[in-house]
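Scrolling down, you'll hit the structures one after another.
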Structure P
Amino acid sequence: MHRILVYGLQSSGASLTAFLLGQKSDSVVIPDILHDKIAPGLEKIDSGVNRVIAKCTITSIYSLDEHESKFNPDRTILLLRDPGINYVSLDRKEHRDMGGSIEEKFRLLETYFQNRDRFDAVVRYEDLIFRPSRLIETLARAEIEVKRSDFEIPRTRLSILRTNAERSPWCRKNYRMVWGLGQVKDDAIESKYALKYVPDVVDKKVSDLCPSAKRYYQSYRAPMFYRMRYFIKKKMWKSGVRSYLAKSYRYVK
């Protein structure tokens, strides 16, 4: 049995990544360990399960070491999203300060990113959405298999719930108390929620909170797309530029 731990900030796309990795019918997927809970040991699990995926978020309550010591993963993935967009997305949620203040969690991200060699793979949410072939290659280097057809998300939330309940007593007992399904929907992966307007004040804030991660994205990102993003006015963004860029970005190499 292969155990994979996905670790990232809230609103980073980590739950969606866990869903993607758990598209095989013989997989148990725990897409969202609640922010104040620790990853399970899962000592009792059906022998027919080939892969177990658990997603935990970066908080000040439990460290990665504590999650790993309990879950004992074979592979650990650090999930990243553009820090500015991640901040804007999380800042609008009621859980922005759950598990630590939003600023504290972004500082923790910076610490983990600076020590990213400890992870078996560093995955970008933007590759998941816009460049699946690159994501497949990144995971393959960590000996984690993902197929192009998995991006259609053929397994439904109900299917995952049923499999988890049938094959894991812990999952059956602790659903909604320790773990949940996150905000992933029963749809193919699409780009409409991936891009967000980032005000200058937020851009500066994330530069202070997680400078290394911010520089990493400045070197990674497709120049045309990101240069346009920082000069787009908010009214233009709301009027449909976001949708246009999301479609265009698919073809930026």
Structure Q
Amino acid sequence: MSEFTASTLLGIGGIIFGSVAFAVASTATDNSLFTAARICLFIGVALIFGPILMLLWVAKYSVVARSIGLGVVSAVAVISVFLSIVWVGDLEVKNTPKLFSGDSVDPVHPTCQTIPEGALKIFLGSNLAWSNRYPHTILRVRGVDMLVIDQDKDERLIIKTLRVFDESGTLIARFDDGEIWNSGEIRTKRSDKSTLIVYDKSDVEVMRVRFVNKKSLEITGTFFHPPTAPVFITSSKLSIGGMTTTNSCFGSNEADIVVQ
């Protein structure tokens, strides 16, 4: 088999690996599939550009011509890998429930100064809750865990459970250990790698979760579960029925907000 034929076959193999990578990444909703897509992309680029580089290396050209050719092909290969990885990363952020930690500083809280080092901090408007346990339930209504935060094997925060109901009590969005479902009448948005926003059928924002950094998150939204009173969390307060809480600090609870 000639070097040209072998290079052609390897190139075809590279195209196949690249096509598989793009197909997997375009439909994936699980982080492991995005990892597989990245691996396929690396293999594909290696199979396509590796033989070209080898042919240029042994070609009977001048040293200058070979050097220019090797430099150009190497640059194209590196750029291809970079753009492909960025594309896969953008799709992963958009299509998976995992939120990636931001690098922002915690908001200053006026009364909460003695939180244990390394504890998870949950900013609920101007209120601050904390916990040292995972998984951790932030909101429980009538015995139903509506928002639970956990850590993955790399100690990154993830949404383990999320339930979003409308005013009638109909479930409109659900996350369960990586599985995403919505009723089709709502939409979810990832404004950045650290933020998840849910809009109702009237396109009104009903929930926002932002992972501020590796140990902190902010939550705002309106959480319905009739016939109980809705839970309102704004940027400044937490309200349940006629009771409003501001600037409070509490921690080490089984659940931060419990509504019966």
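Worth pointing out:
- Distance in nm of label points 7 Å out along Cα→Cβ at positions 72 and 208 derived as 4.5 - corresponding label from P, Q: P
- Relative contact order in percent (Cα under 8 Å, 6 or more apart) - structure with the largest value, from P, Q: P
- Comparison of P, Q by distance in nm of label points 7 Å out along Cα→Cβ at positions 40 and 184 - largest value held by: Q
- Structure (P, Q) behind the derived value 12, 28, 24, 14, 11, 8, 3, 0 of P(r) over Cα pairs in 10 Å bins from 0, in percent, for residues 64-159 alone: Q
- Taking volume of the Cα convex hull per residue in Å³, for residues 48-87 alone as the criterion, the largest value within structures P, Q is that of P.
- Computed 17.7, 55 for Rg and Dmax of the Cα atoms in Å - originating structure among P, Q: P
Just so you know, all these numbers are worked out from the coordinates, no wet-lab data involved. On a predicted model such as this, the values are computed, not experimentally measured, just so you know. Cβ atoms are built from the backbone, for glycine too; each structure is taken alone.
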